[in-house]
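A.B. asks: Scrolling down, you'll hit the structures one after another.
Coordinate-derived values only; no laboratory data. Predicted model, so just to flag it, every value in this text is computed and none were measured. Cβ atoms are built from the backbone, for glycine too; each structure is taken alone.
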Structure I
Amino acid sequence: MTLGHFKARTRQSRFRLLRLAITISLPLFFIFRVILVVRHYPELDDSFITLAKAFVVGLFYDLSFLSYFLIPFVIYLWLIPEFIYRSIFNKTLVHVVFLVCLNLLYLSMVSEWLFWDEFHTRFNFIALDYLVYTHEVFRNIIESYPLALLLSGIAAVSLLTYWLFKSQLSESLEDEDNFFIRSQYALIFLLFPALSYASIDQSLQEISDNRFVTEIAANGLYQFAAAFRNNEIDYLQFYAQGKDPDLSSDIKRLVSNSASPVLGTDLYQINRSVKAQQPERPLNVILLTVESLSANFFNRFGNRENITPYLDELAKQSLLFTRFYATGTRTTRGLEALTLSVPPTPGQSIVKRPDNEKLFNLGRVFQLKGYDTVFLYGGLGYFDNMNAFFSGNGYRIIDETDFSKEDIHFKNAWGVSDGDLLDRTLKEADADYSQHKPFLFQIMTTSNHRPYTFPEGKIDKASGSGRSGAVKYTDYAIGQFIEQAKTKPWFQNTVFVIVADHCAGSARKAALPVENYHVPLLIYAPNLIQAAEIDTLSSQIDVAPTLLGLLNFNYDSQFYGKDILHMAKSEGRALISNYQKLGLFKEDKLVYLAPQQHVVSVDHSQRKPSPLSIEASLGMIEETMAYYQSANYRWTHRMSRYD
């Protein structure tokens with residue numbers, strides 16, 4: 001062995017194993033961003049410099065993620081003695097782990113692409129949620145995608161990559177380092193995650209108002225890890241705030257009126273007594289929340305596919321609220337708003353949080369009047385914590401586990417079909433009627449959800465053919481349900497409320513694309529409520545007080561929503577959000593609060609939304625803060641409780 005060869009050998013370190021991992025990972029992350037740019041190029045209206053900046057910021061996120069991910073490998077390479085490192089056992093172990101990591105890397109890339117295809121976002125807290133509910137998610141994946149083909153492709157690409165880098169991997173296993181040299185390398189590698197933790201967070205990607213650009217700048221695996229820390233975001237730390245006494249006065253004014261003034265004087269106390277002008281009508285209520293039912297599926301809102309023929313006709317016989325919006329982008333956000341009538345607070349929905357029992361809610365008002373209040377869901381109600389939330393707030397629960405084999409004619413990853421769920425609802429209504437007991441049924445459907453499968457032969461579209469087929473099947477199931485209900489003795493005294501939990505898709509280049517929160521609200525009771533179209537701007541928090549107003553109920557309220565039918569048009573507003581950005585939409589303006597104390601104002605009066613100055617929106621900004629700061633205060637101070 002020559003002296004030159006010896007020097008060349010000593011310049012190498014076992015830590016080049018990590019350099020090899022970085023060399024493979026960074027190009028893959030880069031290619032993924034290029035794919036996103038190509039897919040959404042028409043919507044990327046920022047300059048080339050901003051787009052280039054997204055790639056630079058993305059590189060920082062990539063390196064940050066890798067620095068965290070490689071920590072256990074750094075420690076292993078640092079501490080393992082030389083005789084073990086050069087053993088056959090360790091060499092075999094390193095080759096196996098290297099191949100496994102390649103599989104995981106490619107699997108994460110494919111998974112993130114499928115996630116993007118569904119949500120148009122990198123991995124975030126939604127992906128974290130899905131990891132928790134493995135039964136539904138894995139079945140959904142199996143039923144939605146050619147899983148065997150995908151896994152085979154991932155394995156093949158992983159093996160090819162392994163073969164290309166096998167010699168370098170083997171060479172690195174012959175490197176010799178003493179403990180002092182290893183310690184130097186280890187400290188350098190461990191310095192990077194420490195620096196990353198101190199200097200890099202998710203705000204770094206906020207380089208543009210175009211949401212697709214900020215997503216390109218992100219790293220999905222980094223965001224997935226960050227979601228563990230951000231399920232509930234500290235409002236006081238991350239959001240711009242106003243003075244509590246001023247905002248308390250604002251919110252008292254916003255939620256009350258002369259007929260039901262706020263009774264308390266405490267900070268953010270919004271309790272009030274609602275008195276009806278007419279005698280109470282103890283009617284039955286069926287509140288049907290339909291999975292992903294966007295307004296633009298309806299003929300009334302411009303759709304020409306004829307995928308909601310029954311609901312299109314039913315809308316003409318109902319109170320149809322034409323400017324009605326979902327508060328969020330997840331089922332739990334819809335259920336939260338419809339049940340609790342509260343603004344969405346950042347992070348997870350209250351439905352999924354601990355200590356969410358005995359909150360003032362819609363069901364509580366009915367329970368105090370002797371109603372049977374039931375939450376019906378076709379799947380397993382542990383998903384999204386729905387069973388725990390509703391049972392903890394006084395509801396009786398019916399989910400997939402309560403269906404007999406004879407009652408299930410079709411099921412998929414998310415539970416029984418909407419038809420089976422609504423058939424069970426009819427039986428529950430018959431049972432309550434026979435016992436002379438009024439009822440409130442809150443139903444959550446599932447069929448309009450990937451894999452979009454449903455019983456064959458019901459509609460003119462094939463099961464699993466896509467969302468339009470699932471929408472049309474749900475429309476069919478609702479039609480069958482209403483028509484059968486018409487034959488029941490309780491129909492004449494029942495109000496049907498049909499609303500969506502959220503839109504089918506909410507991702508656009510805007511942070512909060514208002515049009516993608518537009519959902520239908522129908523209230524149908526042909527012998528009790530005259531059909532009409534209501535164009536007052538409103539959102540899901542207004543359903544509970546509107547429904548109770550139609551029944552002329554007297555009750556003590558802590559709701560943030562208002563009776564839409566008694567709201568002046570000038571009072572119309574919609575609260576919309578995602579898990580970080582908290583928005584108020586009114587008078588063709590959108591104001592939203594975002595982490596890092598950001599406040600954004602957007603003019604929606606023209607076809608293309610444009611920024612508004614903060615000065616032009618000061619009053620609306622204070623109103624936005626009043627809604628969200630008060631909601632956070634009331635939650636953290638446990639104000640919305642009943643004994």
Structure II
Amino acid sequence: MTPPDGASPSRDASPTAPNTQGIPFKPLPMKGPDVTVERRGDGTIVITSNHPPGEGPRSIAHLLAQKAGEHGERPYIKQREPGHGPWRGVSYGQALRAVEGVAQWLLDRGLKAGDSVMILSGNSIEHALMTLGAYTAGVPAAPISPAYSLISTDHAKLKHCFERVAPRVVFAQSGALFAKALEALKAIDPTIAVITVDGTGAGAIPFADIAATEPTAAVAESREAVGPATVAKYLFTSGSTGMPKAVPQTHGMMAGVIAGQDGLKLDEPEAGEVPQSLEWMPWSHISAGNISFNGTLWAGGTLHIDEGKPLPGMFETTIKNLYEVSPIVFGSAPIAFSMLAEAMENDPTLRASFFKNLRYMGYGGATLSNDVYERLQALAVAETGHRIPLTTMYGATETQGITVTHWITERVGLVGLPLPGIQLKLAPNGSKYEVRVKGPTVAAGYHKDPEKTAAAFDEEGFYKLGDAARFVDPEDPAKGLVFDGRVTEDFKLDSGTWVSVGVLRPDIVAACSPYIHDAVITGQDKGFIGAMLWPSPAGLAALVADQGPGTPLEKLVAIVRDRLGAFNAAAGGSSRRVARFTILTEPPSIDAGEITDKGYVNQRAALERRADRVEALYAKTPGEAVFAV
């Protein structure tokens with residue numbers, strides 16, 4: 001396919017952010033970097049923070065009871081009625097009463113620490129109360145990605161997770177919505193008790209009846225028995241290298257993150273200030289389910305559940321919520337920031353509400369592009385006269401959050417420095433340094449999987465993350481670490497040149513912004529780098545609306561070819577130059593493991609599933625769906 005002459009990049013209407021360098025930032029209420037660096041003879045580097053951690057809570061169950069005692073009438077969790085209706089919610093005191101009712105019901109059924117409560121649903125008030133009730137009873141919760149129930153066609157991952165933790169109770173928000181998933185689990189174990197909020201489903205028990213159970217002294221005794229070593233929940237890895245692995249999350253691990261963050265806090269919040277947060281990211285992952293959820297509880301804040309997502313047709317819900325909720329801190333995945341920037345550029349009312357109380361923003365899960373960063377800062381300056389500090393926390397299901405960028409910086413792609421109480425090791429691995437970690441936030445291993453547990457730790461007990469990092473400035477460690485790709489994703493061209501996929505992929509997406517949503521990098525043992533590109537819905541919509549000649553795809557190809565040509569001109573060597581690309585029209589498959597519900601694309605799975613497209617990229621005579629740069 002050859003783009004017509006009229007399909008030129010001159011139609012490119014992507015925003016160009018004004019230069020905001022030199023404009024002051026809002027103050028960031030965190031202590032600056034202060035680390036000790038040990039450099040060993042074998043090239044290993046060990047980094048520790050000199051800031052001591054805070055005290056942290058004894059457990060999350062104790063933390064809820066404490067906060068309910070301090071401000072029982074304060075709103076705790078809010079969620080909209082269906083159809084973007086009015087907010088409904090529970091106060092801290094109401095939450096504690098319901099949680100103790102859930103705990104009593106679980107204790108009455110004889111559940112113990114060796115059992116579990118599986119939670120299938122997305123984020124909801126009842127999901128939170130069910131989880132906190134399990135915590136209080138000393139029974140692990142096991143939140144499962146809703147995609148395994150609602151999007152998967154074979155329920156293979158759901159059934160694997162079920163068999164791994166063998167729950168005696170399964171919770172679902174809607175018996176009708178989760179009917180097929182519940183049927184699949186009942187086929188494995190017909191004795192499981194099913195709880196649904198709406199009370200629907202064969203033999204289902206209404207959640208309201210569970211929460212209304214009258215608590216006895218047994219609940220207080222159970223909570224008192226909960227300690228740092230008690231398993232609070234099982235979280236499952238994304239399954240990027242096979243079936244998801246169950247990672248026990250202890251109360252001590254979750255409290256360790258709180259203590260580490262508290263050790264970086266520069267000042268106390270203003271009297272009477274109640275932090276407001278808006279959360280869409282799934283509670284089946286550490287970012288939202290542990291770090292944000294527990295952080296809101298620690299701060300005594302109000303959590304607004306956002307039923308929007310950074311997807312076409314769903315992000316509008318997030319925008320509507322941001323008209324009413326003005327967060328002090330806003331954290332999300334890079335894709336959400338990209339869509340938010342685009343929305344605020346066209347909506348001054350949204351911009352004003354978003355920046356009204358905002359002190360800083362945080363991203364995680366992937367690298368934020370410079371393009372989006374600059375656009376966000378231009379919006380912040382236009383609204384407030386200041387730039388807004390941007391932080392990021394880095395970690396994994398097995399480690400919680402372990403590093404944070406807790407100082408003002410104009411760079412993106414940093415992974416920061418270790419939290420107080422954490423030891424970070426950079427172990428030489430070829431030309432890179434592999435990240436390894438030890439500390440109170442790190443899991444002891446995988447549930448019922450001793451073989452994978454043994455392989456996950458080195459001889460000193462450091463967990464091996466599989467990522468690479470390097471110092472921004474080796475002579476000044478206080479400037480922090482920058483992400484240097486995944487060791488397991490990197491590959492060599494046939495020339496022996498290493499390609500750093502984790503660094504190159506976001507750079508290519510940024511170069512093609514806002515027309516490309518994500519990319520898969522190809523070229524292992526080949527003569528050049530190729531790219532399989534997913535177009536962004538917003539970019540395609542703009543090209544559809546364009547009245548110039550050519551189809552939207554032809555216009556997209558012309559723009560991407562031009563952008564990648566400019567990227568190649570400044571790229572340097574062959575390790576960063578893209579020679580050919582193809583446009584993917586089929587979305588990534590969650591059943592095939594190509595994508596997680598956080599939106600992270602699994603490079604390896606996509607390459608395997610789309611082997612025919614990879615082969616076409618390297619054919620001697622490229623087909624019509626392959627384009628040279």
Structure III
Amino acid sequence: MKFEHCLFGYDDGHRLLASSFPLGNEISLLTELSDLAPGTVFGNSKGYWTGVPVPSIGCYALMFTWPAPEMSRPGCVWTHALFIKPALFECLDDLLVLKSLFVRPSGINNLAFYKQPLNVNIEMLSANDESAINNDVVQELILSLYEKNNKQIDIVTPGEIDGALFAVWSQQWPRLRRNLRFQTAVSIVSQTSRSVRFDVSVSMAKSHKPNYSIKKYDSNWIIAAVNDISNRSNSSRGELRNFLWVYGQDVQRQRGSFRPLIEINIINKRCRNDDAEALIDLVIEAFPERNNGVRLKQDLMDGKLASPLQAELIRLIITNGLTEKNGFPRLTESGIDNLANFWPVRSEEIFKLIDSLIFSGESSWARVFDRIIDLIQTVDFWVLSNGYSRVREYVIKNRPDFLIQLHKQLDAESLITLIPFVTIELTEVSDFIACAIKRDNTDLVNILFKKCPEDISEQTIKSLDKNDINIASVWVQGLIRRPEFLLRAKVLSLVSRKSLLYMLADSLGWLSSSVKNAGIAPWREGIYAIEDLSESESEIFDCFLISLAIISNDGEGLRVVEFAYDKIHSKMLRSKLSLRGEEFLSPFLPDLGWFSNWDLAYRFRLAITKAYVRHNWPTGSYAALAKDKKGRKMLSEVASSIDGAQKYHDALFT
């Protein structure tokens with residue numbers, strides 16, 4: 001690397017003696033700074049340091065001034081100035097290595113060295129310095145730079161501040177480094193008349209014990225900063241210094257950000273449960289503007305900093321609207337992913353965050369909300385979310401499939417609370433319903449019948465048909481109390497056993513008004529059901545079916561009539577029809593008066609024939625009702641006596 005440099009000294013006045021490049025308009029300022037500082041006491045020190053930025057030539061000027069007693073004029077000095085490009089401040093961990101580049105001239109006639117640039121292998125430079133660093137002086141420097149208004153440091157011995165100053169300077173991030181103005185000349189007079197206002201200047205202590213040796217400063221941030229310097233390595237930056245270099249890049253107030261950044265770093269390493277609010281307050285106070293501390297705010301949001309506090313930090317930011325006021329950015333994808341590390345270990349913070357997202361109502365957080373919901377859909381959710389009813393309701397409302405996953409863990413009361421928030425149809429979640437109907441809870445019956453009556457009706461019938469002993473009786477009772485759902489062809493067609501149809505008809509009151517209003521359609525498939533009834537029960541059921549077929553207005557009873565007519569008619573002719581069967585049929589047969597009503601079979605034939613005429617059923621079907629010649633003759637006699645039935649009469653003899 002090439003360094004430009006120059007030498008100042010006495011030659012008929014203090015002036016520039018040699019330079020490797022033109023200094024332009026800055027020559028006047030640099031000449032002043034290179035001259036002996038007023039009131040300087042060298043003591044046993046070799047000299048003192050001065051550092052100032054020189055923007056017009058795009059460099060930082062670091063100078064070392066030696067006393068020059070060999071010159072004829074008293075108070076003469078030599079000053080070697082090294083010009084440092086800003087980029088170098090980003091490369092060097094320890095600025096102490098620059099000391100080795102300063103060379104005292106041997107005389108006024110030996111100036112060639114200063115007229116050519118220095119070519120230096122930076123990697124070969126070492127920070128070997130025998131001078132010890134006084135931590136008390138380090139502390140005073142830190143206080144002076146970052147807290148106190150007084151920029152002057154009192155010391156006992158000239159030169160004792162040098163090592164501490166380079167250490168404090170090295171601790172700074174690049175932008176701070178290249179703007180630091182300092183001079184280590186120990187002066188016994190005020191230097192307020194100088195054209196440069198130094199950030200650090202030195203004066204001789206009035207006693208042999210300066211203030212820093214009397215009282216220690218015990219603030220945590222001071223301790224952390226001093227420890228970082230005490231434990232420094234010449235070869236690399238420490239943890240604190242890395243932190244400062246990363247997050248000092250985009251802060252607006254440079255020295256004013258030093259203390260809050262260290263305090264944030266302390267919280268970052270500590271991360272107590274009660275630190276989140278203090279951390280937010282600290283960031284808002286130190287970096288209130290949107291474009292101030294952008295990376296710091298982003299990393300706090302994303303959990304790269306203060307990771308255990310991420311969920312609580314986001315909650316506080318949302319609750320207080322800080323994304324708009326103070327420029328806290330949105331989470332990145334990696335930030336959202338980091339939240340996964342909190343579940344379920346820090347479930348409390350996650351639920352508080354979700355609750356805040358719900359309360360905020362900000363649609364811009366929907367992506368974050370969806371990802372968090374994905375995260376918490378685990379078997380632990382219900383137990384861990386106790387006390388967060390709004391979260392439970394919102395999760396179920398937005399992710400109804402989650403309820404389906406959870407239902408086996410929940411008690412009936414919890415299901416009752418959450419089912420109203422389910423926004424999807426439960427048609428495709430038969431497992432949920434199959435599990436629900438095993439719960440003996442009337443309230444659950446009522447709410448699910450209200451929510452999905454068709455699905456509950458079908459599942460209840462399926463379970464009954466399979467003789468599922470686990471189905472709770474309240475579901476059967478609930479279904480029977482709702483004939484509008486039970487008496488549907490889609491439901492009753494699921495029954496494969498006549499015994500179940502018999503039980504349902506009996507529970508409904510057989511030919512009750514609801515059954516008659518529903519007609520034969522829901523029951524007609526019953527003729528194909530497995531016959532598992534006794535003979536008497538089977539007869540009763542047949543009479544029930546054919547009664548519905550006779551009175552139904554929809555013409556859906558033809559197959560029932562074809563199936564049951566001959567069996568019932570034959571029993572009537574032989575007076576073998578049970579009293580119960582007669583009670584079913586008689587009210588729906590033609591009334592022939594007291595004298596003729598005794599002939600139940602005749603009345604039955606009349607009712608059936610009139611049904612054929614009313615519904616215009618096929619003539620071939622009518623002709624096939626009777627199985628023998630006598631039966632066909634009886635039907636023909638009835639058909640010949642009824643208007644519109646002539647075609648059925650004719651069909652019997654075709």
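A.B. asks: From I, II, III, which structure was FRET efficiency 1/(1 + (r/R0)^6) of positions 21 and 245 (r between Cβ atoms, R0 = 41 Å, to 0.05) = 0.40 calculated on?
C.D. replies: Working: I: 0.15; II: 0.40; III: 0.85.
Checking each candidate, the match is II.
A.B. asks: When relative contact order in percent (Cα under 8 Å, 6 or more apart) is calculated for each of the structures I, II, III, which structure yields the highest value?
C.D. replies: Structure I comes out on top.
A.B. asks: Looking just at Kirkwood radius over Cα pairs in Å, which of the labels I, II, III belongs to the structure with the highest value? Numbers along the way, then the final one.
C.D. replies: Details: I: 27.1; II: 25.6; III: 34.2.
Top value of Kirkwood radius over Cα pairs in Å goes to structure III.
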